[in-house]
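Pasting the structures here.
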Structure 1
């Protein structure tokens, strides 16, 4: 369904449970970044006009998710603070080509990949976490991440033909699988299972 070329190993869930506070804070940052990504795309690409409404809907929904995670942190007495992010997002954005419309396609597909990986990991968390509140929380978010993923793929086809978009998706998904497997840094929502488990 998601078109990812790798699956997250069970060890990642074990690491999350041992570093839950930091992962929840990182999740808040991820939602804020996702809203910013959609907003940046909305400003960058006024045409074709049919992409504007879907992007604006993603902005609103991602900000709602951000506020939901902030409320979750507050209920648990966890201070929202700056964290060192994983290298995942930066490494993916380095794959974006220069020149239009290739750049537009890649920006949308990279956003779609991040949503797909988030969706996959939310699915793991709702299945394996012992915390019932978090199981319900990630179950609620799972479908919206899947919807955002499919929306970004659909919007990419407004810039180039569908065959090109599908081929480029396969290329980027292959690179994403390498990045998620070999990244570095502390345990985060998009860290590999080999993360250090230490914040910095």
Structure 2
């Protein structure tokens, strides 16, 4: 089944494609179909924003659309940046690295032992027939005080995952795809796909 990824992020396409191979999906970026829309993320939760993106791209392409809304939530910052992770600081001059440094600066005062954080991911697929399938996944860890690792993207270099003793940027893609918030969400999503008859049981 051909499914459009409601994203312009090639990193997400690579990461999600590796996990969704077993779904039987032919996953393509919206840009590959000539669709270039920026969906206004007016929701107050990952679930709402994920749905908004999937629905808009489904309507624009006429194909089932898959959207991922994800971010990092820091306990000591009352869950921030959360749904604003990709826009943290609301400064258009900041890139991923700039937002990472801003988060480190804003958590300088947080003592060791109180730097817990979660990566959260919500996957939503909306079909032209009006079906919506949604799943949430999380991974729990803590913030480091400096970036470590060359893999991954976004906040991966400062997210330490205790069970493996490394940041998620120090994990290989195979390791990350076993434990990440995105992998966890997609595993739940796959079970829901089977229940809905979109994947073999």
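Just so it is clear, none of the values below were taken in a lab; they were calculated from the coordinates. Since we're looking at a predicted model, the values are computed, not measured. Cβ atoms are built from the backbone, for glycine too; each structure is taken alone.
Some points to look at:
- Set 1, 2, criterion relative contact order in percent (Cα under 8 Å, 6 or more apart): the highest-scoring structure is 1.
- Structure with the greatest value (metric Kirkwood radius over Cα pairs in Å, for residues 61-132 alone, set 1, 2): 1
- Read-out helix-only ellipticity at 222 nm (-39500 (n - 2.57) for each DSSP H run of 4 or more, over all residues; to 500), computed value -9500, structure in 1, 2: 2
- Structure (1, 2) behind the derived value 2.0 of distance in nm of label points 7 Å out along Cα→Cβ at positions 93 and 157: 2
- Structure responsible for 50, 35, 26, with Cα extents along the principal axes in Å calculated and labels 1, 2 on offer: 2
- With FRET efficiency 1/(1 + (r/R0)^6) of positions 53 and 77 (r between Cβ atoms, R0 = 30 Å, to 0.05) derived as 0.20, matching label from 1, 2: 1
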